[in-house]
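Just below sit the structures, each encoded as structure tokens.
Just so it is clear, none of the values below were taken in a lab; they were calculated from the coordinates. For clarity, every value in this text was computed on a predicted model and none was experimentally measured. Cβ atoms are built from the backbone, for glycine too; each structure is taken alone.
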Structure P
Amino acid sequence: MGHYVPGGYNVSCDRTGFKLKASECQKEWTGRIVRKKSWEPRHPQDFIEGRDDDQSVPDARPWPTDKFLSVNEVTVDDL
């Protein structure tokens, strides 16, 4: 790489560690300065917004009270 570019300056690639001229690098969305060959765009899935998920029950009712049977209260019809 060691070539002279008027007005250029050296940078180090944050991903590979290569020494490059600033004109051969590009800044990523993460803030890293990387060589153009190593540059990665931001994934489109990062821009998708979620929807509200309403999980409420439309016809909610309170739980019924527990009914306990005493001894010998079970009949054949209950089975």
Structure Q
Amino acid sequence: MAKAKIAVTLDADLLSHLDALVRARRFPSRSQAVENALAEKLERLAHSRLAAECELLDPDEEVALAEEGLAGEVSAWPPY
């Protein structure tokens, strides 16, 4: 995957913590630590968005729609 360089401004305390992780060899570089942290955050946001969308669903309505859809299709299924 192609990578691009960007400039990022960080709080001094945050940068100090980041450098401590690199010194402790938790990450090979600042860049790798920031990339990993960003990827994890984006993944969590994607899952939380899905969860929020699922909360908008009415479970009773979803069951009714599923049963309605199955009722029409079951008779069309071939015998086994």
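Of note:
- Which of P, Q yields 0.5 [distance in nm of label points 7 Å out along Cα→Cβ at positions 21 and 37, calculated]: Q
- Highest-scoring label, criterion being distance in nm of label points 7 Å out along Cα→Cβ at positions 45 and 61, among P, Q: P
- Which entry (P, Q) yields the derived value 17.5 for Kirkwood radius over Cα pairs in Å: Q
- helix-only ellipticity at 222 nm (-39500 (n - 2.57) for each DSSP H run of 4 or more, over all residues; to 500) derived as 0 - corresponding label from P, Q: P
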